[in-house]
1. Out of I, II, which has the highest value for FRET efficiency 1/(1 + (r/R0)^6) of positions 48 and 88 (r between Cβ atoms, R0 = 30 Å, to 0.05)?
2. Looking just at distance in nm of label points 7 Å out along Cα→Cβ at positions 32 and 72, which of the labels I, II belongs to the structure with the highest value?
3. With volume of the Cα convex hull per residue in Å³ computed per structure, which member of I, II shows the largest figure?
4. So mean count of other Cβ atoms within 10 Å over residues 16-23, computed for just one structure, reads 12.4; which one of I, II is that?
5. Looking at structures I, II, which one was mean count of other Cβ atoms within 10 Å over residues 24-31 calculated from, given that it came out as 11.6?
6. Matching task: -20000 is the computed value of helix-only ellipticity at 222 nm (-39500 (n - 2.57) for each DSSP H run of 4 or more, over all residues; to 500). Pick the structure from I, II.
7. Which of I, II yields 9.9 for mean count of other Cβ atoms within 10 Å over residues 40-47, as computed?
Structure I
Amino acid sequence: MGTRRRLSPNKADWTNEDFMYDIMNFSPYGALCQPFIIQAIEEYCKIIIAEKDEILKVAEKNRKKGKISIVNQEAWVGIAEDIHARIQEKYHTKTNTNG
């Protein structure tokens, strides 16, 4: 478990990094929350990657109609692929000695 950072008592003032730090280090369930969060992130990445073609097709269709998403869908898919690759490398390779 980590050392508590000095955070504003108002969680709305926290950065996303502060929020994730708090969740990962100060759960009432202890360190068990960490694999839960990693698994949740991995599963979401898998969903985005599985739906990649459809996501990009819809984004292009919307772009042609003049509808632009606040989040670039190509980047969203790229983020999922990057994070998924990192999770695979850390937790699912035979050379891992820390996992």
Structure II
Amino acid sequence: MTESRVDEPGGLHPAWAERFNAKDVAGMLALAEPSSAFVPQPGTQVIGNDVAGALQQFLDLGLPIDMSVRHVIRAGDIACSSSTGACGALGPTGTRSI
């Protein structure tokens, strides 16, 4: 799909959402560190080869995701970003249902 490089920390979540909506698991994984974890639901953490399967389960639902960056905190070469997101069909108010 698109290049995996994200030049600014605030661009990570929008790039991930773009790949999610394109159903590009490899593209989503390319944005993560090999040893990173994914939390598909509260209390559940997957790592390594299990991450691709967990992402695919979300993609199999066929629902789009919207993400908006809330905060980016930088300390040297490290950054932490926080986003809000919603996944699901648009409801009558124009918001995602899940």
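1. That would be structure I.
2. Numbers: I: 4.2; II: 2.1.
Result for distance in nm of label points 7 Å out along Cα→Cβ at positions 32 and 72 over I, II: largest is I.
3. Details: I: 126; II: 114.
Answer by largest value of volume of the Cα convex hull per residue in Å³: I.
4. Numbers: I: 12.4; II: 18.1.
The structure behind it is I.
5. Numbers: I: 11.6; II: 17.1.
The value was obtained from structure I.
6. Numbers: I: -20000; II: -8000.
Value -20000 for helix-only ellipticity at 222 nm (-39500 (n - 2.57) for each DSSP H run of 4 or more, over all residues; to 500) corresponds to I out of I, II.
7. Values: I: 13.8; II: 9.9.
Only one of I, II returns 9.9 for mean count of other Cβ atoms within 10 Å over residues 40-47, namely II.
Computed from the coordinates by the stated procedures, all read-outs in this text should not be read as laboratory data. Just so we're clear, the structure is a prediction, and the values are computed from it rather than from any experiment. Cβ atoms are built from the backbone, for glycine too; each structure is taken alone.
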